[in-house]
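Q: Structures incoming, each one as structure tokens.
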Structure I
Amino acid sequence: MTQTSDRSSVRRLIWPTIATIIVFAILCSLGTWQWRRMEWKEALIAQVDSRLKDAPIPAPGPADWPKLDLAAADYTPVSVSGTLLNDKEAHFYSALMQPRGPVGGVGWFVFTPLRTDEGWIVYVNRGFVPEAAKDASKRLEGQPQGRVTVTGLLRRPEQPGRFQASPNLVTNQWFAREPARFADAAGLPADQVAPYSIDADATPNPGGLPQGGETLVTFSNNHLQYVVTWYGLAVALLGVFGVYAYGVVKRKR
């Protein structure tokens with residue numbers, strides 16, 4: 001009787017055991033993948049923190065664009081000289097809740113194309129302006145004429161999210177950092193516009209606006225909690241299976 005019961009218990013546990021092994025392997029692989037992502041993210045954060053202390057280098061020109069890794073170059077200190085095309089600025093919506101300067105709240109980052117001394121164009125995020133100063137006519141003092149030199153951080157473009165608001169070309173309102181689309185809307189030649197933009201540093205602009213130096217250098221790093229979650233589920237699965245298997249054997253006996 002005991003041997004028959006044991007064999008019956010084993011048969012009842014075959015498929016639950018197989019399913020448990022498969023799910024356990026999946027949960028562990030997800031935990032391992034998140035662990036590797038955490039290591040990658042921590043290395044990236046350390047790299048960017050170190051890069052921010054570097055001296056600015058010349059902004060990459062057209063010869064460098066085809067081989068430029070925008071993700072790897074993100075937050076690189078650069079400098080460039082040329083003339084601002086103030087009549088073609090784009091306005092990027094932002095809610096600046098922790099400003100480094102005196103101005104914050106709901107407003108806009110002003111992206112102005114700069115025609116470099118070499119002739120190519122790069123969009124410069126000159127800084128933040130409040131809603132009341134979105135219209136360039138209300139901050140004429142902050143629109144320098146003639147040659148200027150901009151120092152700041154190279155920034156890669158953004159891909160708009162699926163549920164992100166679409167730009168309003170009539171009111172010149174944008175919700176993602178898209179220099180290629182800025183240029184297209186402004187009628188600038190696409191082959192002359194850099195695939196990146198530059199966030200200007202905190203050097204004061206005449207009149208105080210736009211307010212530069214507001215680049216938010218942060219990275220979400222939630223991978224550790226995901227590691228704990230996936231490995232925790234794997235351990236919990238083993239516990240549940242152990243209780244189930246014990247119940248099956250005990251009932252048969």
Structure II
Amino acid sequence: MAVAIITGASKGLGRALAAALGRRGWDLVLDARTGRVLEESADAVREEARRAGVPGTRVVAVAGDVTDAGHRARLVAAARDLGGLDLLVSNAGALGAEPLVRLDALPLDGLRTALETNVVAALGLVQEALPLLRTSASGTVITVSSDAASEAYGTWGGYGASKAALDRLAAVLGVEEPGLRVWSVDPGDMGTDMYRAAVPDDDRPRPSPDAVVPGFLRLLDRRPVSGRWSAPSLAEVEA
């Protein structure tokens with residue numbers, strides 16, 4: 001059975017991707033900071049898998065902060081207990097300011113938090129997980145990016161800078177680890193709690209995270225070379 005670690009999995013894209021993989025029979029290690037919400041999401045993922053005809057799906061909830069090295073070690077240990085690790089999804093993220101502000105008002109501690117969560121912790125988890133990923137026949141790393149990593153949007157400077165740095169780490173990892181697939185994936189526009197925290201005055205309807213998950217699944221099915229991808233465009237090709 002394939003095993004995945006998904007960070008930031010209590011809601012939003014992480015929760016939607018966990019449910020989709022659970023319905024496919026993947027065993028899962030799920031991370032988030034709020035234990036109660038994470039446990040509820042893990043229970044829901046198990047139930048969805050059962051209804052999909054895969055009642056044997058194992059879902060382990062490990063609450064904690066990805067910026068903590070001990071927590072990252074516990075995530076990888078949980079995957080090892082499930083039999084190994086085939087997929088690592090770095091989805092947990094921090095905005096740096098809520099709501100987002102212009103660079104001239106961005107708290108430097110907020111920028112440090114975004115970099116620590118979105119970049120440093122993601123690399124730390126990869127480093128912890130590499131021994132298991134290298135032994136998998138289909139070892140894969142997915143880093144969740146943003147169009148703010150490649151486009152200049154007012155107030156998105158700190159967050160975008162952190163995602164641009166994450167994109168570069170993913171690109172180099174793909175070169176340094178040719179035996180793995182390393183994909184940086186821009187999920188596109190989504191209606192999530194994180195977006196609402198970033199821009200609370202923007203109440204326009206946006207796609208749900210479930211709508212972009214097919215793009216991630218397409219990557220896992222087709223296994224193209226390492227690189228940067230757009231989940232919405234992949235989902236459109238699938239349709």
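Every read-out reported here was derived from the displayed coordinates using simple, explicitly stated rules and does not represent laboratory data. Given the structure is predicted, the values throughout are model-derived calculations rather than measurements. Cβ atoms are built from the backbone, for glycine too; each structure is taken alone.
Q: Going by distance in nm of label points 7 Å out along Cα→Cβ at positions 56 and 144, which of structures I, II comes out largest? Don't jump to the answer; show the numbers that get you there.
A: Details: I: 0.9; II: 2.9.
The maximum falls on structure II.
Q: Which of the displayed structures (I, II) returns the greatest value of FRET efficiency 1/(1 + (r/R0)^6) of positions 48 and 160 (r between Cβ atoms, R0 = 35 Å, to 0.05) on calculation? Kindly include the intermediate steps, with their values, before the conclusion.
A: Values: I: 0.90; II: 0.55.
The structure with the largest value is I.
Q: Also: If semi-axes √(5λ) of the Cα gyration tensor in Å, for residues 16-127 alone is computed to be 30, 16, 11, which of I, II is the source? Don't skip to the answer; put the middle values down first.
A: Details: I: 42, 21, 15; II: 30, 16, 11.
It traces back to II.
Q: Tell me which of I, II gives 26 when you compute relative contact order in percent (Cα under 8 Å, 6 or more apart).
A: Working: I: 26; II: 17.
Answer by label: I.
Q: Can you tell which of I, II yields 16.6 when mean count of other Cβ atoms within 10 Å over residues 72-79 is derived from it? Could you put the intermediate results ahead of the total?
A: Values: I: 16.6; II: 20.5.
Value 16.6 for mean count of other Cβ atoms within 10 Å over residues 72-79 corresponds to I out of I, II.
Q: Here helix-only ellipticity at 222 nm (-39500 (n - 2.57) for each DSSP H run of 4 or more, over all residues; to 500) was calculated and came to -13000; which of the structures I, II was it taken from?
A: Details: I: -13000; II: -15000.
Answer by label: I.
Q: Hey, semi-axes √(5λ) of the Cα gyration tensor in Å derived from one of I, II reads 26, 20, 18; which structure? Don't skip to the answer; put the middle values down first.
A: On the way: I: 57, 19, 17; II: 26, 20, 18.
Computed on structure II.
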